[in-house]
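Nothing in this text is a laboratory measurement; each read-out follows from the coordinates by a stated rule. From a predicted model like this one, the values you see are computed outputs, not experimental measurements. Cβ atoms are built from the backbone, for glycine too; each structure is taken alone.
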Structure 1
Amino acid sequence: MISVVAVNYNSSDLLKACLASVVSTAGDIPLEIIVVDSGSTGKEVDRLSDLPVDAELILNRENIGYARAVNMGVRKSRGDVILITNPDVLYMPGSIQGMLKALQELPRCGAVEPRSWWDEGMTFLLPPSEFITPYRSLKEVVMRASPSVHDAGLRRWLRRALRYWLSEGPCKREMLSGACIMTTRKIMDVTGGFDEAFPLYFEDADWCLRVRRKGYLLYMVPDADVVHYYNQSAKQLEDPDEKFRYSLNLFFRKHFRGRLYLYIQARRFINGRRNRTGGMYDDLGVLSEPPLLELGGDAGKLLLLSPVDTLIPSAAAFFEGDRLEVPGQLWALLSEGRYFARAFTIDLKCHRSWSWIKGRG
């Protein structure tokens, strides 16, 4: 039996679609579904009374944090296999079976994740989750101060990401996205579950590091596809950026205490220098509709799309032709703010770069 642990916060509509897709794609695999609601408010709580599947509902009066909510659901569960999921994940046919097969057959496998798409049309692949260290974080700061360092660092990241995106079989990973992880009760027991000191963000990075330190391996399974609408629950929070900074600092203090002081001092010095990445993009201004990106030529291309000016991390679309429009469904999911895009030819030469602000329609 697979115990599905779904953590919800003011995302009842997404949760219902998520759970319906889990049941639909699981086929004859026995399921136990546990929903841990972390302080949803008003009508959102009422909507949880008519879930489309049989589920045990645990209601918390306040937002207890993602890690604590996951642990609460795992303790309540009975299955030997555990699927931890965000409500903003939609499971495609065969995804549950693909992850379960890999989890049971791959050597020393501690946990697996699916291949994740940003939109239902499966146009944009989400980036690989990467283990963050003070050194990697500092490199991104340096990239903003130097276009040449930026381009070299982006090419290195892109080569790694392409191996991930184009993998035809399970590939080993440093870490997995907490939005969708399939693991076993044994692994949860030997690691002690998620560290509840993390209110949101980096609980997955911390847990994955502890899984690997126990001698187990992590895999991405390309035969298992999901759509991850990405960060939709976090958008409901008043202070997601503050929680991100708090959890990042906690993660660094816990695992990189000896290098933290040097990282902080170097970051302060580099942050004082001018950000030079802005001039690398053609500014399209404020847009209320999805942009149509004119590329020219019919050769195969790769488009990166990111809210980060370094383009690390980025979602990726592979396409043919001379233009690409950001899908309307994806556009609707994007928060207001600035976005960056860059097109590459198939041999990874930069073709064009754009930036725009998504405004209100």
Structure 2
Amino acid sequence: MQFKQIVGQDAVKQRLIKSVKENRVSHAQLFLGPQGSGSLPLAVAYAQYLSCENRGEDDSCGECSSCRKYQKLMHPDLHFSYPFFAKHKEDTAVTFIEQWREAFLNNPYLTLDAWRGYLDAENKQANINIAECHQIIKKLSFKPFESAYKVLILWLPEYLDKEGNALLKIIEEPQPNTLFLLVTQNQDQILNTILSRTQLIKIPALGYHEIVDYLVEKHQQNDEAAAQIAYLANGSLSDALGMLTENSGSFHGLFVQWLRLCFGNKGIEIVGFVDQASKLGRENQKNFLRYGISFLRECCLILSGAGNLVHLPPNELETAGKMAGVMSLEAIEGIITELEKAHYHIERNANPKILFLDVSLQIIKQLNLTIRQRVDT
């Protein structure tokens, strides 16, 4: 993985490169960034740059023996640890290394849900077990084999339970030229004993235009489609890439239609909408709800007098302006809360017909609040 293959994050890339040039490489670093920000590919690109035999000013060469092995994730001094679904207590990350390589090489912006798809997860909970901790200690007790550094990339250390304390000594007193790169999304869920021993590298969510440009240039999306996907992705390239495989079309018309039906309390037509929404498929239902949440938040900005911060296409901006003129801030916030609950339950396989009918009733309730407030005034 080279830095140039990673979308955006120029400031982080320069910081990492500078640390190598100035020989200030901390032996334990925590890459903290939201899902889809590129934390994992950044860690891999950083390790490749450190090990490159002919590194350039801004990137690894991509051609030397070390880089070629890194690009296949098969370098003898590169090790990975990650959550998995153990069938036996002796299972470790090495048990699933072939699936890991396939998953990462197919999509470096890997999510735990996507990783689950490569494994026979059944109903097991993902974790990093004590056998894996012992395996890490064993692997890192030796000197580097080929490169200047032996690197362990630990993805999602928040899935280390108390067993993670077994790693404290080797993290604090590693072998010379041993590098720990921990890649996390939730700093608060990491053991404090591990957190205190690492140098923090903060990685922000990607910008809207960075995702739009990527989708247009690399995935041949037209400007309108790329804009909608980037809007729904909310800074996550993982979500944006997931949406490319879904037949989502435009959610704007469908969402506005839903609100209008609820505003008019048109029961029979709402039942028709519920039937339509229940057939979208789980991922499209999640994306539809996510769109509604994002759209209504833009309406809140307009109502709050911060219209200059709104980022919507012209036709959607016009609709948002009209809606902000007839809905109260309290009602919009109430609807957003209901949509967020619905998104949560869709992820957990709730019955879509029951769910969308219930949400419709809750939206009617919130909209009636707006009507009553207007009558009172």
Structure 3
Amino acid sequence: MKKIRIFLFILFVNLFFGCIRQDSTVVLLEPIRTLEQLKFYREAGLVPEKIDRIFCSGGTLRLAVYLECAEKVVAVDSNERREKGRSGMKGYLAAHPEFYDMPVGGETSGRDNPETLLGLKNRPQLIIKADTGAGYDPVELTRRTGIPVLLVPMRGITVGRKDFDAGLRLMGAALGKSERSEAVLEFFDREMADIKLRTQKDEVSKHSKPLVYVGGVSYNGSHAFHSTEAGYPPFVIADAHTPIKENENELTLGKRHTMLAKEKILEWNPDILFLDLGTLYLGAVSGLVELQTDPAYCSLKAVKEGNIYSLLPNTFYFVNHDAVLINAWFVGKTLYPEQFTDIDPKKKADEIFTFLVGKPVFEQLNAELDHLALKKLNLSK
């Protein structure tokens, strides 16, 4: 009986709230990708001027937190409700544990559930969905719920920056946080410019830069040490010298994320290794355990000399933009210490977390990462 009532309600919404007649013209509500669309639908009365209730799908929750809209969230997707130990992988969850008690509006990676959303006690006024092409079709989601769907490109603060900026500004406009969206974008620009200024000084360029490699990078889950990324954002920002380059003619390195053959890492034999701690979720088969026990990795120069450093999970259910900045500061200080003498990476981490997620949560994340974050690793422990 409940399912029948929900079906009838969906039908009612579909017939009466999915469109509106204005000046004898039927205006159909479509997924929103631009500021122009948002303005048009608001003028047509299809999107509220003031939005107080949102559902964040497909990794967009971190962006709502950056925009200081945590209190507007009434539902999250199932990925954000997994065991609390995963908050060590995401700064926004560490800062806002209340999300663990939120209703679920759909499954992970954008597999939203229209009936569940319509059945929520506090029904969202806006669905914010990752524009990845994955999960529930946004056109059908709009049609079946009558709730506006705002699509956000899940890009980064290095590659895809133009799309990232546009998406954050669109969210800011929809949620009444345009000033905050500009402040966040300016914050990213200011931090990255400071790092680049330090790493591009003449004193740095006069010396040959060490060859570096990052392993254990997460992509659709945690991976071992052979998992890496071309154009790894912290390396790009800190101007690190790495053999991992995007090259469409090289099958091994043709994509941003790649699973390398172990032999390739041994051939490069980098001077310094970085370990993305997203790998820790694998437990006994993590990249850390590999560096401690695998004879091939133990033969690497960086392992023998103890030049192994840890980074916060750079990617965990899409990119942790706060961790990108924090990792870039740590990479810069590791590679060019004379240019970063005034920087304590852990204090810098809390400055960044405080601005972006509202709380200085580094120690909380670090505790859940076995107190291994942003340090030189001792593989004997």
**Report entry** Which of 1, 2, 3 leads on distance in nm of label points 7 Å out along Cα→Cβ at positions 78 and 166, largest value
**Finding:** 1
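Computing volume of the Cα convex hull per residue in Å³ gives 149 for which of 1, 2, 3?
Among 1, 2, 3, the structure yielding 149 for volume of the Cα convex hull per residue in Å³ is 3.
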